[in-house]
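Read through the structures below before going on.
All of the numbers you see were taken from the coordinates with simple rules; none came from a lab. The structure displayed is predicted, hence computed values, not measured ones. Cβ atoms are built from the backbone, for glycine too; each structure is taken alone.
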Structure P
Amino acid sequence: MKYVMGLENDLFKQIKLGKKTTDIYLLDDAKKQLKPGDIITYYNNSKTMEKLDTLDTIVKNITIYENIEDALSKLEVTDLGYDKLSKKEYLDYFLNTYKESLIKYKIIVINIELIEKYEKSCGIVVLNKINDKLKVLLVHHNLGHWGLPKGHIENNETDKETALREVLEETNIKVNIITDFKETITYSPKAKVLKDVTFFLGQGLSINSKNQETEIQEVEWVQLDKAKDIITYSDEKKIIMKVINYLIINNIEISEKI
């Protein structure tokens, strides 16, 4: 999930410098939804909307405490971005700011990491009707995980050009993009990197696949309604569910073309 939060100018700068790595909040209903791997975009709320500064971070760890005193016993105030406050001063500040809510809520401590690099990939949910069964093309990577075919944008390609090229390279399947379906997932594949992956919906022009041996150990046509049980990562499982719902809502039928 992606979240947006505002910060005062000094704290915003501390994140930018890599000095603020921790946030403390009351554990209200919104914060209960946070989990490791989520993206938090902080904006500098001292700027106008026309000149809005933002920083992307990823949630690394979350810890819940019964009260602010317990939380602060495990933290350094400098990690919160306050290099001129003692723990006692920060505690007084927190108690005065949230005194009416402290009885109602626990405390959530969020460890964040600043994103320093951005990547973009594109892929296609490739469908085909085989022996009267609607199937989707999945790839089994050499690294061990199952997923949808996709890859990085090169040169001045459009998103669709990248998606078509990558599917062909990984699976040897030519594809016709068939609808306006377009969904993007965002995640951090490695430290300090944020990646967007955009998926389109298409139909394979054949079923004769061949794996790209340098990256893919096998390619398989899997029944669409069973694909989420095979795909490794949750974000791509959700893409499969969105495709199923999209086909139903739009009354789209995939005809057999082999």
Structure Q
Amino acid sequence: MRKNIIAGNWKLNTTLAEGLELATGLNEVLKGKSPKCDVVIGVPFTHLASIAAAIDTRKIGVAAQNSADKEKGAFTGEVSAAMIASTGAKYVILGHSERRAYYHETPEILQTKVNLALANGLTPIFCIGEVLEEREAGKHFQVVDKQVEASLFELSAEDFAKVVIAYEPVWAIGTGKTATSDQAEEIHAHIRATLAAKFGAKAADDCTILYGGSMNAGNAKDLVSRPNVDGGLIGGASLSVANFLPIIEAF
């Protein structure tokens, strides 16, 4: 069955002390609640073990924001999927638009990262999405199809069932342009159809597809009411319990 998920991506924010305060604050607020979605927080590598130990991970899943495309060895500064799993984290964000743009992650690299994440029991939150020039050229469907095909289509149906997709309209983040809920639903439905053509209708229907385009307390309810929008990958709004909680409660 398809899951609803609200996942926070803290990016390059919070010291360990600040991160612990934020995570335990969210944990405390959720104690008396029964969210109608799974809640995940994507924290810096330095925070993973401490936060996983400090919160109820049955209520809040912990995610790394990236992982290496190598298992082990002489790769100074890298963090492997096995290392991430050993901290108690259960998820890893892969292919985020910032990783693709700033660190030149290729589809081949991301395919390897997905495989290593799955081999180590992690759930990949796999990000796809087009930039402004691609959207304006009407190439958005082609772009997301290519990203999915190049990194996920070698998976077995069994392994694909363990992957969460996050669609990011990169063109609507920090550009002053806004993606409507109709646009979100349109491309989510297209992504699901692409997945169905490869993995079958049931696998596509069961796949969780998150929206990563500046979801906030004001627009979350409208977005998650759409049949193909199963939650959100939240950036800045996840850095405050007061801002993050209303998005969780949008379901």
Structures P, Q, by relative contact order in percent (Cα under 8 Å, 6 or more apart): label with the highest value: Q
Value 45, 19, 16, calculated as semi-axes √(5λ) of the Cα gyration tensor in Å, assigned to which of P, Q: P
If mean count of other Cβ atoms within 10 Å over residues 163-170 is calculated from each of P, Q, which structure is the one that comes out at 20.9? P
Which structure, out of P, Q, was distance in nm of label points 7 Å out along Cα→Cβ at positions 83 and 99 derived from, given a value of 3.1? P
Ranking P, Q by distance in nm of label points 7 Å out along Cα→Cβ at positions 35 and 155, the structure that comes out highest: P
Computed 17.6 for Kirkwood radius over Cα pairs in Å, for residues 91-186 alone - originating structure among P, Q: P
Value -12000 of helix-only ellipticity at 222 nm (-39500 (n - 2.57) for each DSSP H run of 4 or more, over all residues; to 500) was derived from the coordinates of, among P, Q, structure Q
With distance in nm of label points 7 Å out along Cα→Cβ at positions 107 and 243 computed per structure, which member of P, Q shows the largest figure? P
